[in-house]
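Please treat every number below as a calculation from the coordinates, not as lab data. Note that the coordinates shown come from a computational prediction; the quantities given were computed from them, not determined experimentally. Cβ atoms are built from the backbone, for glycine too; each structure is taken alone.
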Structure 1
Amino acid sequence: MKTAAILLLALAVPAALVLGRPAPPAGAGTLGLPPLSVPADNPMTRAKVELGRKLFMDRRLSPNNTMSCAMCHVPEQGFTVNEFATGLGMEGRSTRRNTPTLFNVGFVDALFHDGREASLERQVWGPLLMSNEMANPSVAYVVDKVRAMPDYAGSFERAFGGRGATRDTIAAAIASYERTLLAGDSRFDRWRYGGRADAVNARERAGFGLFSGKAKCIACHSAGPASALFSDGLFHNTGVGWTRAARLGSRVHRVQLAPGVFTTISDKELANVSEPVEPDLGRFEVTRAERELFAYRTPGLRNVALSAPYMHDGSLATLEQVVAFYNRGGIDNPNKDRLLRPLGLSAREQGELVAFLRSLTSSQAPALGRQARAGWVDRAGR
């Protein structure tokens, strides 16, 4: 089944998108979002989007046919994973970081928590090749495997004007699907950008007042007069990464065993069952600039109530914990962002701020989750 949102986005605006110019998002759920710009060399079409959706859901894009993109970006869980602090990849291997949501990822131009990729097309191959994610040995391995699957016969040629499955067409198809995950039209949007006074309640309005004023959240989670992504797209050190790196020298470690289940384990015991844990240095790993040690990209806040746990390492389980963390001013360290300082919010004000954040959930989010499963792809390609 093709959805109205996908069809409208794929079919209604390609003329403008071919030139790489911004065009208004089409389809349901886009109120409050800015214009979506699509690369000139990867214009969106219905065939490309549907092919990308199938690839995104296909577990056969891993060596043992168990891992798909959707295993870490679970459609029913806000296109992230709610049960685990950090991602789980091939054979249960843990990743270093929390899985970011894919809602509205088409607007992000610095991808991953450290911003190491500048486009969805370039980003696609990272998870496919990482040993603790989908663990494919090479690009050629994936391309050859897809070419050999009978149910993909002709699909790439139809979507790409005669071109078959290649490194570039696989990436372009998946990126095209991900650009359809537009999730605006929240109750906040209907109030702020749609002029509906009754769309939010007094508590949520008070929370937005705090967000924009006393709490100063808007300094990093920016919102404009016509649209909002609630991110400045920059990198900030809140102290979370610094604290986690400092703990690597500890003799006792906190380890997650299952959803909601943690235990402590000694460094010696951990060494017997795990690969060495490398420190996560944040944006510094990309730029080698000391000022960006333990700095991570500001995430957008749309649909934030659906994307727990929070922070780049998934260390905070609830929105209440996140607000309390920032109310304390983050964690002091040599490179902590100067914008972070204690806020002095009362318990009532913190609750109002959380209420506002919950009002950012898109009316389209459940439908996008359901649509991802249309034409489910199993290990046999059926």
Structure 2
Amino acid sequence: MSRPILIMAGGTGGHVFPALALARLLREQSLPVIWLGTARGLESRVIPAEGIPIERLSVGGLRGKGLLTWLAAPFRLGVALVQALRVMRRHRPLVVVGLGGFVTGPGGLAAWLTRRPLLIHEQNAVAGFTNRVLAHLARQVLEAFPGSFGQGVQARLIGNPVRADISAVPPPAQRFAGRSGPVRILVIGGSQGATRLNAVVPFALKRVAGSLVFDVRHQAGERWLDAGRASYVQAGVRADVRPFIEDMSEAYGWADLVICRAGALTVSELAAVGVAAILVPFPGSVDDHQAYNAQYLVREGAAVVIPDRELTAERLAAELQRLCAGRGKLLAMAERARLLAKPRAADELAASCLELARRAA
């Protein structure tokens, strides 16, 4: 099986990191992998560092762009399609796997036009436009959350691939055994809409400081680090504010409660670890998919949600007061989250790729 498996994913970590988990599994089995991405997305830095060959398309998003960008869109998409067709003919991949990002549109269409078996995986609870189209061209359709494609598409539920070290975090009961002292709060900002969490969380903690004691770690993002630290100083709340948390498995395992947005990968990691959460879906997410992602945990009592428009220090403080009076409530939520975990998602995705590859070989 010398012809490669081509992985299409780009833009944000929510697309790139699940795809990278798949790439690592395939390479462990000595299968060649080629990556299709862009020159500007996260993949342009992460994938070469992994030693994975990457091909780049000239493609980007259209939502929120000006009139000239929309007028140029057909030409730009045409150029990207021609580039993708060249990639298909040059590498002749056994299977093409789409995990989201702008590249999957022209890349998936090029796979179909060159009769390469196409497999797509939808990370969010609501399938995006590109995947809704490609679902009708793909040999297999996989999804992370149930019902993401609605009626008319047969998709198999496997979950989102998460890193092995995150899946390996001990279960909630084991982590909570003997745990005492301040309630441990992990705040994850640093990407979409991080400024809201950075600005509101310190003052919510200040409001409950008289009745509750917290130990706080806050990932604020490199761009917002100074502002995040200033908010805690202004609120008079002590916290470990960092630009980026390198060891997320340790941080998740340490936390009693996580306050964060509701990106697909974050929600999947919360379930994989089993940790209670207050979710604030990013209101600018395409098709409001973060609100739907959050409901996966909220429906089962594993998380509570505060809409961004309702996020105030008063509202967040009330939720903290309700959830953190004792660790029993947080442990119960954590155990419900763990029941929703899909620890074999990466293995099932890799197995689907191998099945299609064997048929095509």
Could you figure out which one of 1, 2 the value 0.60 for FRET efficiency 1/(1 + (r/R0)^6) of positions 43 and 179 (r between Cβ atoms, R0 = 41 Å, to 0.05) was computed from? 2
Tell me which of 1, 2 gives 3.2 when you compute distance in nm of label points 7 Å out along Cα→Cβ at positions 155 and 195. 2
In terms of mean count of other Cβ atoms within 10 Å over residues 51-58, which of structures 1, 2 is highest? 1
When you work out distance in nm of label points 7 Å out along Cα→Cβ at positions 59 and 131 for each of the structures 1, 2, which one comes out largest? 1
Given a value of -14000 for helix-only ellipticity at 222 nm (-39500 (n - 2.57) for each DSSP H run of 4 or more, over all residues; to 500), point me to the structure among 1, 2 it was derived from. 2
Taking relative contact order in percent (Cα under 8 Å, 6 or more apart) from the coordinates of each of 1, 2, which one would give 22? 1
